[in-house]
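The structures considered in this document are given below.
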Structure I
Amino acid sequence: MAGDILVRAQGLALGYGGAPIVEGVDLEVRAGEAWFVIGPNGSGKTTLLRAILGLLAPRRGALWLHPDLDGRAHVGYVPQRAEWNAALPTTVREFVSLGHVGARTPRAERAERLRWALARAGLAGLEDRDYRALSGGQRQRALVARALVRRPRLLLLDEPTEELDVVSEAGLLDTLAELVRSEGTTLLFVTHELELAAERASHVALFGSGRVVAGPRDAVLCDGALERAFGAKAHAGGHP
């Protein structure tokens, strides 16, 4: 339901050994919001996604997920790129259907969910095409479709536009915006592109210097907060 808190972090510290990578994370992600997670490389952006996916336990503090996300059945994940054996013949249908793994999707619903996900991702009619024959933009859309077959309430995306051209990037971002508008899907979108957050986010989590500033976009993307995070002059319309 719109407005429900899906993710809450309180005093959260995350790391892999030794000192935490990031600590003092306080944020609330509500249904239907488009969160962009930005900051320098190595600042803990992907680490936060791993914690939400249950792959990393908090060092300190608390990370709470809405009961609907229990077991992550209604959490979708889109990596930066697919690790795939290029020698393995695979149709788009077969690739996208892998999103059902671990979700316990009722068998009777799988075909309809596949059709819906392909349509939402802009791949309707391509289900029988060889995945290897897709363009870079189409492959990224296939990754989105693979996440969407779970009908996620929360969609995590780890720099999904990093290797896309301008046209493919805009198309993918428009697809995600439509999911937020029409389905109430909640986004957590990791990127280092400040301009994407300025244009597309409703909320921002700004990582830098081991800390996080989180809240509505306009409150976070001010020059002072950006300078503290990036250690250099930065503006929401461009790179530091």
Structure II
Amino acid sequence: MTRLRRGKGKLDVDLDEVRHVDALHRAGHGLIGGDPYKRHARNPLVPPEPAPWFCVAQASPAHWRRLRRFLLEAPVEVEIGAGDGRFILNWAERHPNRHFLAFEIRPKHVKRIYSGIVERGLDNLWVCDDDARGVLLDIVPPGTVEVVHLLMPDPWWKKRQARRRLVSPYMLDVLATVLKPGGIFRFETDVEGYPELVDALIADHPAFAPHDPDLAERFADAPLTSRQLWCAEHGVPVQRRYYVRR
């Protein structure tokens, strides 16, 4: 397993920082990897089409159509920040009648997820190596996603790195657009203070209902991420939130 460590403590974010990050996201700044539509170098890791690996800067019109068709043919779940793919590969294997799209920007992890798709013979999972914040609205048809999984995201502790934090009012707008009514935004973290931040942002967003703990039963048998396994082994509590799209 990848060597992991405990974070530095409690995430304490003030309203001014939230506003600053939100303004950056709405202006298209803070994307990891930069603007996906302006990448100059081709990523040599991306396999030839029609492989279930999507990269905005390299996809042909036919590949765009294949992904769009894939996302409309069955109930869809999206994972943002899939890491090494431990959760999404196992979850997709357990649910062959559902379709899954995993976003991950770290090349070694994207390659590992793709290798897992091929080795397991999965035809219900695609991986995308772009920052979901920049491409989700372009890739995913509005109102089609049943579940968005955001599991153990990096809190980006330093103020100068806050723009990389995934949860912001802008991102909630994005999720509200792609989720269908009754769809679920599933958020899990081992970082103290992060759930309270998300709760506060959700409370100010008209498209989402507050955390519903009864929904935990739906994911009771969900595979653990590598980070969650580490937390279980080291006695670190994981906090869970489930927000329903109104």
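Read-outs throughout are calculated quantities, based only on the coordinates presented, and are distinct from any laboratory measurement. Note that the structure is a prediction, hence the values are computed from the model and not measured. Cβ atoms are built from the backbone, for glycine too; each structure is taken alone.
Data table
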{"read-out": "Origin of the value 30, 20, 17, where semi-axes √(5λ) of the Cα gyration tensor in Å was derived from one of I, II", "value": "I"}
{"read-out": "Structure from which 3.4 was derived, distance in nm of label points 7 Å out along Cα→Cβ at positions 84 and 172, options I, II", "value": "II"}
{"read-out": "Comparison of I, II by distance in nm of label points 7 Å out along Cα→Cβ at positions 108 and 164 - largest value held by", "value": "I"}
{"read-out": "Structure (I, II) behind the derived value 3.1 of distance in nm of label points 7 Å out along Cα→Cβ at positions 156 and 180", "value": "II"}
{"read-out": "Identity of the structure behind 17.5 (criterion: mean count of other Cβ atoms within 10 Å over residues 140-147, calculated), options I, II", "value": "II"}
{"read-out": "Winner on FRET efficiency 1/(1 + (r/R0)^6) of positions 60 and 132 (r between Cβ atoms, R0 = 35 Å, to 0.05) once structures I, II are ranked, highest first", "value": "II"}
{"read-out": "With relative contact order in percent (Cα under 8 Å, 6 or more apart) derived as 23, matching label from I, II", "value": "II"}
